[in-house]
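Undergrad: Take a look at the structures below.
Just so it is clear, none of the values below were taken in a lab; they were calculated from the coordinates. Since the structure is predicted, the reported quantities are computational estimates derived from the model, not experimental observations. Cβ atoms are built from the backbone, for glycine too; each structure is taken alone.
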Structure 1
Amino acid sequence: MPKSSDPERAARLNAALALIQESENLSQAATVLVRKYGISKRQAYRYLGEARARDGPVPIPDRKVAFTVKLSEGLVEALRKHARVRGKRLTEIVAEALEAFLRRGRGRG
């Protein structure tokens, strides 16, 4: 079974939280999750356990899409090194940099 995406995972956690709030019967809640999402009973209980530990609903993140750009070899190598040093994925580093750039640009009109 493929790993769920971040938006799918957030939706399942929110569904688990709603089921917990509706009923204290975890077995029934797990059965509903299994039927609704086609996951194993074990995974359903994992979602229920994580939902119980949360203070509220999980925000649904934007779906990620591929975005191809051409950059100089030197810049790509610098980005890879920066990501490696910080223990992050290249995607995370680029997304953080672009978000910071866009936030700065908004204040200038």
Structure 2
Amino acid sequence: MYINGWTREKLMKQIRLKNKGYRSYDNGECRYRDDDNNQCLVGCFIPDVKYSTDMESRSATCIIREFDLYKEMPLSIERMDSLQFFHDAVVEDLDGESFYEAVEEKLIDMESKK
């Protein structure tokens, strides 16, 4: 399921490094990076040198294709899109460890649906 040398463990380590344990959003909209530099579950895998505010308000599929982010992503486009939906719609009321636990549970669920 994982690509580009990623594993669930490496993916979770990156999320913990780039995400502050809560949904990344500003003014009610989910963001790849918010004003506090908290990064969403897709934004965590966008290198600083490739990030652009032009990515905001666009789908994971769109930015992966338009900004040539294939090699940076730990999952296929379809699965990154699913992770984005999960971030935008499911974890909105979670923070801290419960946020990270929900993300890991989502990954485990995705693994079972190879």
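Undergrad: Out of 1, 2, which structure matches -22000 when helix-only ellipticity at 222 nm (-39500 (n - 2.57) for each DSSP H run of 4 or more, over all residues; to 500) is calculated? Could the numbers behind the result be given before it?
TA: Working: 1: -22000; 2: -12500.
This figure was derived from 1.
Undergrad: When distance in nm of label points 7 Å out along Cα→Cβ at positions 12 and 28 is computed for each of 1, 2, which one produces 2.3? Spell out each step's value before the answer.
TA: On the way: 1: 2.3; 2: 3.5.
Computing distance in nm of label points 7 Å out along Cα→Cβ at positions 12 and 28 on every structure in 1, 2 gives 2.3 only for 1.
Undergrad: Follow-up. Of the structures labelled 1, 2, which one yields 26 when relative contact order in percent (Cα under 8 Å, 6 or more apart) is computed from its coordinates?
TA: Numbers: 1: 26; 2: 33.
Label of the originating structure: 1.
Undergrad: May I pose another question? Which of the displayed structures (1, 2) returns the greatest value of distance in nm of label points 7 Å out along Cα→Cβ at positions 4 and 84 on calculation?
TA: Working: 1: 3.5; 2: 1.4.
Top value of distance in nm of label points 7 Å out along Cα→Cβ at positions 4 and 84, among 1, 2, belongs to structure 1.
Undergrad: Quick check for you: by volume of the Cα convex hull per residue in Å³, which of 1, 2 is greatest? Mind showing how you got there, number by number?
TA: Values: 1: 175; 2: 95.
Once volume of the Cα convex hull per residue in Å³ is tallied for 1, 2, the winner is 1.
Undergrad: Moving on to the next point. Ranked by distance in nm of label points 7 Å out along Cα→Cβ at positions 36 and 52, which of 1, 2 sits at the highest value? List each step's numbers first, then the result.
TA: Details: 1: 1.8; 2: 2.8.
Between 1, 2, the highest calculated value is found for 2.
Undergrad: Then there's this: For the read-out FRET efficiency 1/(1 + (r/R0)^6) of positions 44 and 92 (r between Cβ atoms, R0 = 30 Å, to 0.05), a value of 0.95 was computed from one structure; give its label from 1, 2. Write out the running numbers ahead of the final one.
TA: Working: 1: 0.55; 2: 0.95.
The value was obtained from structure 2.
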